[in-house]
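Please treat every number below as a calculation from the coordinates, not as lab data. Just so we're clear, the structure is a prediction, and the values are computed from it rather than from any experiment. Cβ atoms are built from the backbone, for glycine too; each structure is taken alone.
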Structure 1
Amino acid sequence: MKSVKKSDVKIAVLRIEGTNCEQESLDAFKRLGANPEFVHLKQLLHLDCTKNEKRDIFNYQCIMIPGGFSAGDYIRAGAIFAARIKSKLGKDLEEFVKQEYPVLGVCNGFQVLTELGLLPGIKEIMTSVPDACLYINDSNRYECRPTFLKHENNIKCIFTRKIPKDDILLIPSAHAEGKLLFTLDKQEEYLKKLEENDQIVFRYINKNGEYTGYPWNPNGSISNLAGICNYIGNVFGMMPHPERSFYRHQHPNWVQNGLDNNIGDGIAIFESALDYICKRF
């Protein structure tokens, strides 16, 4: 099979009112030579747009839902964005994932993916009712801080295949609702299945590499979970922002540790996705 060129990889960076990290997200893919495009959800729904503005989800090889506060986080963070997607695009999005195209959700995007029922994605591609949610931080406030993440995935998640297992990354978090929870009567069951299926991607740790609580875990997420993927490995959600650590000079410790070719810890997320797309499609 002939490999796809990076310049031919089309990526839709979705947005609605309230998303605010789309520029950094688009820039991350663009800097690596891909062809990302801002796509308003109405363009996919074919609402309030001209014929030339209409878009089809299958025109793209990757969908990214960026961070922000979509629809003001009313009801629950990501709930309105997800409801709008699912109302008319649910079947197409499910088919998109079934065909093993990658879907990335960062921060608010992770919240949207759980509300859609795409994550945790233990058995089904998309559940009709969410199996998880991103709840209010234990501190009951917005947390914005550098966070240490331990990469715990073997090879399942296509977004982290360029990151060696057990590597520690420094990627900033910025959220008020990042506490990952599962249905209370199934929490232990879900955690066990995530472990068995190699769906746990990142966990919060302290600077010594130890699992611990606040402030290293900024939200109180169960089992220190910071990022998970579905059972296929092509839908990935994480609370910290890799697009904000694309360059080393974006790291808070770059003066002490040097620039090291100015390669930030977040770049590998985007490189891994592009590498997968170019080889797979």
Structure 2
Amino acid sequence: MAIKAYRPITPAQRQKTTQDFDQITTNKPMKSLLKAKKQQAGKNNQGRITVRHRGGGVKRHYRIMTYNLPKDLTLTVEEIEYDPNRSARIARVKDQNGTYYYVLADTKMTKGTTFKTGDEIEVEDSSRMPLENIPVGTFVYAVELTPGKGAQMVRAAGASAQLMAKENGYATLKMPSGEVRKVLVACEASIGTVSNVQHQNIKIGAAGRRRRKGIRPTVRGVVMNATDHPHGGGDGGRHGSGKAPRTPWGQLTLGYRTRHNKKTNKMIVRSRHEGKRK
């Protein structure tokens, strides 16, 4: 995959790059696997903003994804499609019974390729099986946290986790973030790497492009009034000297721990932060 640059005929196009769409085989999604998607604009059911800098953007339909495929299926890739709701490409696949599904596409999926799901199947690209049947050292994606619940981890473009070890009913995975964690060996995963690996290298290049994605502008705290942000106020001179950076609500932003899920701490072998510490 390559990144497409533009011959700049406007200032905004000088830095702008886009992903190529060579892997995509159709621009017409399957109607039976679509549903309406309402724009929430980062607000809750009371109309209060819960996620800042959201709003506007083009209208989208949601593709009904299947993250927990039934076992013992032989699936054929019918089309590779663009999905406006995620960074990865999606694959329209059909099983031996004629049923269609949308699944995450990996780098090896092309139109016409086949893969299987189940316990006693061959270890091949795109195959989906329990971690206990996958060899150590294999790269996987779309990993379950709870057996039978469906993929919850490693779903972003270009992501993959490496299976490091298996012992005492648990598989040890090295996550894309660098975290090393344990997962039950009964959890299923797909073999390979999620498609669209160049996604993180795209340069937006223009403000309007972000607005079409539904992302509104971000205003720096130091240019706000003191009543609006901890960084605000002052006479327009040097800003923020001697003050630790904070969120608009006063919470420290550098080195402040926000994880409080103690019940799953035992599953984390190595935190994603450990390599950054001095």
Quiz item: With Rg and Dmax of the Cα atoms in Å derived from the coordinates and found to be 22.2, 71, which of 1, 2 does the value describe?
Solution: 2
Quiz prompt | For distance in nm of label points 7 Å out along Cα→Cβ at positions 46 and 126 computed as 1.7, the structure of 1, 2 it came from | solution = 1
Quiz prompt | Identity of the structure behind 13.8 (criterion: mean count of other Cβ atoms within 10 Å over residues 22-29, calculated), options 1, 2 | solution = 2
Self-check item: For P(r) over Cα pairs in 10 Å bins from 0, in percent, for residues 14-149 alone computed as 10, 33, 31, 19, 7, 0, the structure of 1, 2 it came from
Solution: 2
Quiz item: Can you say which of 1, 2 returns 4.5 when distance in nm of label points 7 Å out along Cα→Cβ at positions 166 and 254 is computed?
Solution: 2
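When FRET efficiency 1/(1 + (r/R0)^6) of positions 54 and 142 (r between Cβ atoms, R0 = 35 Å, to 0.05) is compared over structures 1, 2, which one is greatest? Walk me through the numbers on the way to the answer.
Details: 1: 0.45; 2: 0.85.
If we compare FRET efficiency 1/(1 + (r/R0)^6) of positions 54 and 142 (r between Cβ atoms, R0 = 35 Å, to 0.05) over 1, 2, the biggest value is for 2.
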Practice problem: Can you spot which of 1, 2 the value -500 was calculated from, given it is helix-only ellipticity at 222 nm (-39500 (n - 2.57) for each DSSP H run of 4 or more, over all residues; to 500)? | Solution: 2
